[in-house]
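Asker: Scrolling down, you'll hit the structures one after another.
Taken together, the values in this text are just the output of simple stated rules run on the coordinates, not laboratory data. Note that the coordinates shown come from a computational prediction; the quantities given were computed from them, not determined experimentally. Cβ atoms are built from the backbone, for glycine too; each structure is taken alone.
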Structure I
Amino acid sequence: MEGIKCRGCGRLYVPPMMTCISCGSNEFDRVEFEGRGDIVTYTVIHVPPREYKNEAPYTVAIIELEEGAKVTGRVKGDPEKLAIGKSVKLLSEGKYYLFKLITN
C-alpha cells in the first residue's frame with residue numbers, strides 16, 4: 001500500500017495528497033505501508049450510490065494503519081463480526097481499498 005510522508009512535519013497520508021493539511025508543505029517522500037491496522041469507526045451502507053447498488057449492504061471503515069496513517073476503505077465480511085478496535089489487513093487496491101478481519 002503506497003502513501004507519502006510530509007518532509008515538513010512527518011504526517012503520513014494514504015492516498016497521497018498534493019499539499020500537507022498540517023503544515024502546508026508540498027514536499028513528500030513515498031512510503032510503503034504493510035496494510036495492517038485497526039478499525040477506528042465504521043458504518044454499514046444499505047442504500048448506496050447507484051453504481052454500487054448491487055453490492056449493498058457493505059461496510060466502510062476508517063482504518064488506522066500500524067504506521068499511524070488513517071485510510072478509508074471497505075471491510076469484507078459479516079458486519080455483525082466487526083467492532084471498533086478489531087484488526088484488519090489489506091486484501092486489494094482498486095476503486096477502493098478492501099480489507100478483511102484478521103482472525104486468530
Structure II
Amino acid sequence: MILLQLSSAQGPEECCLAVKKALDRLIKEATRQDVAVTVLETETGRYSDTLRSALISLDGDNAWALSESWCGTIQWICPSPYRPHHGRKELVSGHWAFYR
C-alpha cells in the first residue's frame with residue numbers, strides 16, 4: 001500500500017480546486033492502470049467542488065509507478081471560477097507519497 005497526499009497548502013481557493021481536479025484525474029488514471037484507490041481522508045475547501053487536501057491509498061502492481069508519476073508540484077492552468085476578472089490562471093498543488 002502506498003499513501004499519497006494531495007495538498008493546496010496555504011494556497012487560495014483556486015488551488016483547492018486544482019486538488020479536487022487532480023484527485024478526479026488520478027482516480028481515472030488509477031482505474032485504467034488497475035490500481036485500487038481508497039480516499040482515506042479529505043479536508044474540504046470553501047466551495048463544494050474544492051479540497052484543501054486529500055489522503056489516498058493506492059494498491060496494485062502499478063501503484064508505485066502511478067504514485068511516482070503524481071509526486072511533486074502539479075500546475076493546473078485554468079481561469080478562476082471564483083474571481084472571474086483575476087489574472088491568475090496557474091493553480092498549484094503539491095503531492096507526496098509515503099511508502100510502507
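Asker: I, II: which one has semi-axes √(5λ) of the Cα gyration tensor in Å, for residues 11-66 alone, as calculated, at 23, 10, 8?
Answerer: Checking each candidate, the match is II.
Asker: A follow-up question, please. Quick check on the output: -9000 is helix-only ellipticity at 222 nm (-39500 (n - 2.57) for each DSSP H run of 4 or more, over all residues; to 500), derived from one of I, II. Which one produced it?
Answerer: II
Asker: Ranked on distance in nm of label points 7 Å out along Cα→Cβ at positions 19 and 75, which label among I, II comes first with the largest value?
Answerer: I
Asker: Work out which structure the value 40 belongs to, where relative contact order in percent (Cα under 8 Å, 6 or more apart) was derived from one of I, II.
Answerer: Derived from the structure labelled II.
Asker: I have 3, 14, 25, 24, 17, 10, 5, 2, 0 for P(r) over Cα pairs in 5 Å bins from 0, in percent, calculated from one of the structures I, II. Which structure is it?
Answerer: II
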